[in-house]
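Listed next: structures, encoded as structure tokens.
Values quoted throughout were computed directly from the atomic coordinates according to the rules given, and no laboratory measurement underlies them. No experiment lies behind these values; they were computed from the predicted model shown.
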Structure I
Amino acid sequence: MKNLPSKIFIDGGDPAETYQAKKLLGYIDGQTTNPTLVAKNPQVSARLAAGKKFSRKEAYSFYKKVVRELDKIVDWSVSIEPYADARTSSQEIFEQAKEMSRWTDKAWIKFPTTLEGLKATRQAIKKGIRANMTLCFSQEQAAAVYASTQSKTRSDLVAERREKIFVSPFVGRLDDRGENGMQLIENILKMYQGSDGHVWVLTASVRNINHLFYALQLKSPIITVPFKIFRDWADRGFPIPDKSYQYHPQGLKPIPYKKILLDKPWSEYNLHHELTDIGIDKFSADWNAIVKG
């Protein structure tokens with residue numbers, strides 16, 4: 001089934017689920033991982049249930065093992081997330097990115113859509129490291145991603161000329177606080193219309209089948225889907241919504257479109273969003289929960 005308008009990724013940390021998904025669909029374009037998803041891996045859960053945490057070295061070794069298993073299953077891309085909390089510097093994120101980018105030839109490194117995250121990204125893409133900007137919750141953040149990774153001159157050694165930069169808006173987390181997360185996908189896709197196309201929208205934090213259907217209708221370049229929702233889609237026969245499909249946000253507050261120019265210096269965009277801060281805290285707490293000390 002190769003006639004889908006979007007690339008399909010699995011969002012998770014269990015290669016067994018990704019393998020099942022590939023058997024059902026016939027292919028899987030990629031995988032997104034993060035510290036929370038790796039912490040939920042069945043092997044990690046079993047070890048923690050036995051009262052045994054990982055050393056930091058063991059935790060990274062396990063993450064690397066999972067990534068290499070996923071490399072054998074997916075066709076194109078595996079997103080890997082470095083550890084970062086509110087105090088992690090861009091240089092610390094970059095150093096982790098360099099190491100993680102060696103785990104697989106299919107690596108895209110997930111950088112937080114923050115000031116330090118974008119500083120690290122700009123370093124990374126000059127070294128040919130592919131980037132997925134995660135925890136995006138606003139058009140302003142997506143505009144900063146575009147501006148900060150755009151090649152200005154022929155001498156710029158920027159990886160997006162060979163590989164796309166991903167930006168990952170988290171729709172489910174906006175829904176959780178009463179905002180129409182899928183409208184952010186609409187808005188960013190509209191904002192990027194007529195651009196040079198070096199940034200692809202990756203619809204993330206998909207919580208239900210209608211998020212998936214609407215992302216397909218919008219032709220989001222990439223959609224990452226938890227296995228539970230992927231299985232629901234498979235059980236329905238992998239339908240693709242036609243033009244008559246209507247997404248009903250069920251009383252969620254609209255997120256108005258903002259006319260934002262993409263040609264400003266990247267540091268002039270407002271990068272702050274409280275959900276980004278909350279997401280970083282959550283990922284770091286979940287990672288720290290499996291690591292000793």
Structure II
Amino acid sequence: MSAKVSIVVVGFGNMGQALVRGWLARGRAANSIRIVDPAAATHAVARELGVVVEQEVAAADVVLLAVKPNHLADVLPRCSAAVHAGAVFLSIVAGKTLAEIGKGLGADPAVVRAMPNTPAAIGQGITALVANAAVSGAQRALCGELLAAVGSVAWLDEERHMDAVTAVSGSGPAYVFLMIECLEQAAVELGLGAALAKQLALATVAGSGAYAANSGEPAAELRRRVTSPKGTTQAALDVLMAERGLRDLLVRATRAAAERSRELAKA
């Protein structure tokens with residue numbers, strides 16, 4: 001990452017902090033990053049990281065918009081200096097479209113919309129990005145590089161797919177956490193102690209995810225390999241894969257999340 005690139009982070013909550021930590025870990029100079037956030041607690045974190053806190057959004061190469069959705073309308077008019085300087089605006093504000101952000105900024109600014117997810121906090125997230133027509137090739141590459149500091153990245157050709165991304169990877173960690181919760185509960189109901197139930201559930205989900213990611217093979221094939229005909233796994237899968245079972249539940253759940261994402265974008 002070029003040491004000459006200057007970044008203003010507007011909103012220094014959990015995801016903003018995760019990104020800054022990722023940039024610093026990759027060798028980015030702390031004095032190239034400025035934070036704009038009124039919360040005193042975030043100022044303390046910034047000081048610990050050696051990052052400058054400012055009151056207003058000044059000119060920069062990149063402005064990371066990381067505020068809560070209901071605060072965005074108040075923030076965008078304060079970014080005029082960065083707009084005039086030709087900054088690219090990298091937004092991780094949920095549900096806010098490229099057109100809405102561009103309209104709030106004015107002057108046809110370069111805007112990239114991104115949807116990172118919770119594992120970004122430990123550098124294992126995935127972020128989908130989409131850019132408007134004003135974004136240059138260099139700005140696109142820079143935004144991809146910045147998000148790659150907290151995990152893998154995927155570019156979308158059309159913004160309409162962001163609702164599906166939100167439903168699958170944005171909200172997806174909650175589904176996995178629920179699965180861990182359910183496995184723990186099932187283990188306890190089968191007679192195991194709470195501590196062992198938690199250990200087994202966490203290790204099984206984490207290990208299976210890592211195994212699937214490293215194998216490069218379809219999940220369906222991996223499932224078949226660990227399922228012996230008429231064995232214990234098959235007995236469980238007969239329940240999970242029954243009509244209106246787990247597969248159907250997840251499809252309906254992600255559709256509900258995608259629809260809600262579309263509703264929020266229109267609100």
Structure III
Amino acid sequence: MNRNNFDILVTGSTGFIGQYIIEKFNKNKINVLSSYNKKKIKSSKYIKPIKINMKKLNFSDLKKYKVKTLIHLAWPKLNDFEDKSHTKDILKNQKKFLKTIIKLGCKNIIVAGSSLEYGLKSGKNVENQITKPVCSYGIAKDRLRKYLQKLKIKYDFKYTWLRIFFIYGINPNRNTLTNLLVKNPNRKPIILHKKIKRDYVDIKYVSDIFFKIYQKNCNFGVVNLSSGKNISLKKLVSIIKSKFQVKPNVLYKVFEQRKYEPERFYGCNKKLKYIIGNKNV
């Protein structure tokens with residue numbers, strides 16, 4: 001790996017996952033280009049911020065930086081997975097960006113996928129099963145992955161599609177469940193679903209996996225970034241309480257949940273464990 005040139009690009013570096021990944025590269029003293037659109041990330045000896053607008057790509061800038069590895073996280077409107085623009089303008093811009101970066105010589109593509117690509121299948125989800133997403137965001141991600149696979153037939157590059165399940169951790173950008181549990185000074189009751197079971201992964205673990213995949217520099221294809229476990233929200237709250245030493249006021253009830261997710265599902269993580277060589281993942 002070349003650690004002297006700025007030839008690694010992380011898009012969406014100001015987002016939830018992006019900020020942790022940038023911090024990981026910085027701590028390991030590896031040069032990285034940190035892309036932003038509106039909110040500029042702080043520069044350092046190893047972090048060089050560059051502005052990239054997916055709607056108005058500056059081809060000369062991308063060509064100038066000669067990106068060899070792309071960690072692609074950027075995706076707008078993550079506060080509304082059912083927004084129709086995911087499958088229209090956003091998907092169009094994403095395709096254009098990936099094709100451009102690949103044509104300019106990028107040889108290693110690592111993309112943040114989503115468990116929502118699986119659709120409404122309850123139980124365990126394996127990478128090679130047929131995907132049937134039902135929300136706009138899941139459909140768009142699924143289509144982008146298939147597009148990337150078609151590009152691979154024509155162009156020479158490695159790619160890993162990390163299909164991320166449910167992340168927990170402190171999010172500097174918006175109120176996640178962890179934020180509510182940890183930063184709830186008035187101890188107002190937090191109402192959570194009694195029956196939901198999900199596959200939850202710590203944000204720091206997520207950033208570690210992205211970094212390890214970068215280090216491997218291999219063609220892994222689709223990989224579930226999951227814990228391989230199906231746990232309740234009550235169990236998750238217990239984990240967060242222990243980790244952050246907090247005592248939030250939580251109530252559990254049964255109510256209507258989001259229609260694009262099954263009540264209980266998780267990801268098989270055998271492939272991930274094999275890749276990183278850690279049976280304790």
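The table below gives the values:
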{"read-out": "Highest-scoring label, criterion being Cα Rg over 2.2 N^0.38 Å, for residues 163-242 alone, among I, II, III", "value": "III"}
{"read-out": "For helix-only ellipticity at 222 nm (-39500 (n - 2.57) for each DSSP H run of 4 or more, over all residues; to 500) computed as -15000, the structure of I, II, III it came from", "value": "II"}
{"read-out": "Computed -0.41, -1.10, -1.33 for log10 I(q)/I(0) by the Debye sum over Cα atoms at q = 0.09, 0.17, 0.20 Å⁻¹, for residues 107-250 alone - originating structure among I, II, III", "value": "II"}
{"read-out": "Highest-scoring label, criterion being relative contact order in percent (Cα under 8 Å, 6 or more apart), among I, II, III", "value": "I"}
